[in-house]
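For reference, the structures are reproduced in the following blocks.
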Structure 1
Amino acid sequence: MTAQVQVHGHRGARAARPENTIPAFEYALAAGVDVLELDLAVTKDNIVVVSHDATMNPAYCAGPDGAERVIRRMTLAELQRWDCGARANPQFPQQQAIPGTRVPTLDAVFTLAKGAGVEFNIETKMTPAHPEWAPEPEEFARLVLAVINRHGLAPRVILQSFDYRTLLAMERLAPQIRRSALLPARREEAGRDYVEAARAAKATIVSPIYPTVTPEKVAAAHAAGLQVVPWTANTPADWEKLVAAKVDAIITDDPAALIAYLKQRKLR
């Protein structure tokens, strides 16, 4: 029998709700996800918040005229002046706008979902062209670990990153936290060997972009004791290929649809 494939709700469920927001995580929990996937930034006053971008994205976030846009240059209070639910993301026609939605803290997401028994796949976001937009890797890892420990969630957290420095820092600080090596979409790196990437990050999970996944790569990773969790697949045709390749989990923008697909296939 094919093993159950876990479902990671990408940025909560951005196909349906504003990404990386409490409404998105509530939707994903109601859909029955196994894991909430989310991205982390840090404010000027060192509060870990949930945002994919280091700067506020005007495509779907509205702020005061002339307001600072870089999260690392704003206090949490200043960041809360931005509304990230006022506009639906034009890339996702089914997404429902929810005006008044703020950038949540990691604390708030943990508080929301702690009782649901789900796991958390949390990504430290770094901007290579602007390293000052994030804490130094060691500090970033320490700030995130403090929030994890405050909620007693270490067994339920995966730390993922394209920048392996935060993963290596977390391995030194708290080796019990699982780590996932993300593989970028850039052509010259997307084909990187899964086992090599995991070793470089001291990770037990590797997370490649989904079109690069093959049964042979997954089998080699499994033989090395690794899990494979591709990102971000949103169609039944892509899910079919990933299930056939025997991946361990799928990161998707539409967790409700993926769960329905897996149930139809009797894989859930």
Structure 2
Amino acid sequence: MGQGFWDNDTMPNANKTWIVAGTSIGVVGGLYTYTGISWYANVPKTKFHFFDDSKEWKQVDKVGHAWTAYHQSKMVNELLAWAGHKRSTRGIVTALAGFTFQAPLEIFDGFTEKWGASWTDLIANASGSLLSAVNVWAFNEQRIQWKFSFHRTAYANQYPHLFGKGITSIFKDYNGQTYWLVVDIPAFLNQTNRFPRWLNFAVGYGAHGLEGEYGKIDKKIILQREFRQWYFAPDVNCSKIITNKKVLKILFFVLDTIHLPLPALEWNKHYLRWHWFYF
């Protein structure tokens, strides 16, 4: 049976490479054109400047940057593999992809009076891209991944101007966000082991009591109300579920951006708590 269009090539394919490049530029360009018009059009502007926000939001937003850059780079690696590019080439491009895709946001922020570009955002973007690239260089597969989960909190209802309304709260309410660093344990074991290939282990990070007001109220009040949350849970690596269906493979690839609802142990400075299902 001959190789199909949707199958990965074994040698660089110029037509597929142009498709990957054109699609990437089109999607990113369109996204940031929309963002520039919808988010930044009515925001007061100033000359380009940096703003240090590294001590805000318990750094949940920084992990979010790493998660986004990681998955952008991961997608680029998969597309380049489809186009037949060798591992070394994919690793180099992957190391730069997510960081490059995220850079326009920092440029937009840098020209706004309210915010400013952030060095720590740039570092987080670079770390996400680099994690994806290291996986390619070291293993030629993603054995250590970033995943995401979200649950609604009362903060979105209390401060909709800050944490968004409806679906937008997923991106804005840091109190409900949890980011998971997932390790594919079976991939590091001997191939003869009986450990389920799809079963991974995850360490999650989130925070509670995040209400903003940085620089406006006493720092002691902020320190009293905010605290970090750590989670320990199993994780499902959907991409390791064996199937020959292209649609299912794509679905599993998308599902691997999130941590599915599973039992989890939560630890923070106030308590140790077991969740039968945490998302």
Structure 3
Amino acid sequence: MLLAALLAPDSPASAEDVVSEHMGLQLRGRLEMAPGKSLAKDGVALILHGTLAHHGMEIVRDLQANLGQRGVSTLAVTLSLGLDQRSGMFDCALEHDHRHGDAVEELAAWTDWLKAKGAGRVDVIGHSRGGAQAALFAVEEPARLSGRLVLVAPLLEAAPAAETAARYATQFGTPLEPILELARKREQSGDADTLMEVPGFLYCRGARVTAAAFLDYYGGSRRPLPELARDVKAPLLVLAAGSDDVVPGVAGALEGARTPGGIEVSAVDGADHFFRDLYGEDLADEIAAFLRRD
């Protein structure tokens, strides 16, 4: 068994659970070094998950393994969402007091952690909402992104108000505008951090959420991804899932976009939003080829 483990070409050279400190919270992640690679010489790709998810979810776990087989070391991280040492999917029974943009500070904390460990280059990969957050990070913290940026089936963000309202009503069976109005009134009266009982929030039904958090996710104040991408200075790859029913239209939305660092848009035909099964191999092939490019 020992000999088989030593000879197995697909096993990573090393893998470990790691912790970083940020704003009094411990952030959790998993660092997987590809065989024969080092942080200083070869760098690392930082991977961010989607909405309310975590670094151990299937697409992230498989992406780490597949990229490791292709010689790419990775650090997959879990956003705290305001919780210490958060793991697993966010528990919908808990209170929501987090913001979409919180990811920027936490990604900055992780890139600083990697630099302190001697990483020579840091690429960033984001899936779904994590893709939109990775793009925001690249725009707001360009000096910390020393490598390339990859957005996998990224959330396009900032849908028209009518579309957002229609989606909320379909998902939770109640109109959005009265809840937004209540949240705005609380914000105006200085009670933005007080909790509201709402029919739904993101993927959670019957949620407790601060007025400020509800406005952040549903108030329509963020720039849409196609507009945000125009300010990304790093080389950018956008990978759409050909059969995506969660975030459809990614390739079309970014087709013809121009960025300072250059942008490539590609679709993996047949893949769903999570690139399950063999589509995960196609995903890793595209990413590894892009990251190796000079």
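Rule-based calculations on the coordinates, nothing more; no lab input. Worth saying up front: this structure is predicted, and the values here are computed from it rather than measured.
Some notes on this structure:
- Structure responsible for 12.6, with Kirkwood radius over Cα pairs in Å, for residues 152-207 alone calculated and labels 1, 2, 3 on offer: 3
- Computed 34, 26, 16 for semi-axes √(5λ) of the Cα gyration tensor in Å - originating structure among 1, 2, 3: 2
- Comparing percent of Cα pairs over 22 Å apart, for residues 48-143 alone across structures 1, 2, 3, the highest value is found for 1.
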